Structure P
Amino acid sequence: MMNEAIHTIMTKNPIALSPKHTIADVESLFKHHRIHHLPVLEEGNLIGLITTYDLWNHRSSNPNETFVTDVMNTRIVKISINDKIGTAAELFLDNRFHALPVMDGDKLVGIVTTFDVLKYEFKKEYDNIILYKDVFEPNLRTA
């Protein structure tokens, strides 16, 4: 079942941006870290979330002059570090988004995505998880 605490599967201390970052910065981080969601913090407070969908939905002709605040989503559903994995799964199913900031009080401590929940369930069923990047990427680097 999904009764374990969310902190067991979340990404701890996620990469975060400030409102002063540009869309070019976001695109670079998405590509370099192979991620799709970034929290936006101002003075340590979570003020938004920016996703690859946000970038697609708000295409910019000049990503070096468009700021995160122009594109980010400020209507954020958050989850507590003590909430269960099943709660995250239910929120994902009900609201049709793919990432939840994980909070400890007012402090951002992690992020959990639909991929994290899927991987958690997959690992429960199968002993050896084989990820595409582990199998194919080393071969691509030597080609």
Structure Q
Amino acid sequence: MTTELAKKRPEFRNIHALRDLPTYRLPAAGWVSILHRASGVLMFVLLPFIIWMFDKSVSSEVGYNRFRFAFANGGWGIVLKLVALALIWAYLHHFIAGLRHLWMDVSHKAVSMSFGRTSAMVTLIASLLLTVVLGAKLFGLY
């Protein structure tokens, strides 16, 4: 009788993307996994920008000064700083999540639900905290 009264868990056989996915609650480890992939794609897509920044900063003193001026002043400076901030986050998240994955591959004790949850939260918090600190430096707050 209690099994009949117990609320039946929903079964998802055919998931409707617009109806079911917005209500699905992804665990922290799932967010880390998705963001690890997204940060890798972001770094790959912005690789030409990274190469351009490096080329401008080391090619000549005039090129370095132009790049520094564009980065520090005007509307393009804000855009360049936001792109650099996105790159900072992508690198930090990808690096920390990669260390998490390596640790889970090497250590057999690290393959547990509690470690996965804890390490995922540490990864998310550490990458965001470091991004805020470096972003504050990037925007000249200290």
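Just a few scattered comments:
- Label whose coordinates, when distance in nm of label points 7 Å out along Cα→Cβ at positions 80 and 120 is calculated, return 1.6 (choices P, Q): P
- Source structure of the calculated read-out (helix-only ellipticity at 222 nm (-39500 (n - 2.57) for each DSSP H run of 4 or more, over all residues; to 500), -25500) within P, Q: Q.
- Structure with the greatest value (metric distance in nm of label points 7 Å out along Cα→Cβ at positions 8 and 64, set P, Q): Q
- Test item: distance in nm of label points 7 Å out along Cα→Cβ at positions 40 and 56 calculated as 2.9, pick one of P, Q: Q
- Structure (P, Q) behind the derived value 126 of volume of the Cα convex hull per residue in Å³: P
- Among P, Q, structure where distance in nm of label points 7 Å out along Cα→Cβ at positions 96 and 128 as derived comes to 1.0: Q
- Calculating FRET efficiency 1/(1 + (r/R0)^6) of positions 88 and 112 (r between Cβ atoms, R0 = 35 Å, to 0.05) for structures P, Q picks out P as the one with the greatest value.
- In this comparison of P, Q, the computed figure 0.55 for FRET efficiency 1/(1 + (r/R0)^6) of positions 24 and 104 (r between Cβ atoms, R0 = 25 Å, to 0.05) is attributed to Q.
- When Rg and Dmax of the Cα atoms in Å, for residues 16-71 alone is computed for each of P, Q, the one that comes out at 10.2, 30 is P.
Values quoted throughout were computed directly from the atomic coordinates according to the rules given, and no laboratory measurement underlies them. All values derive from a computational prediction rather than experimental measurement. Cβ atoms are built from the backbone, for glycine too; each structure is taken alone.
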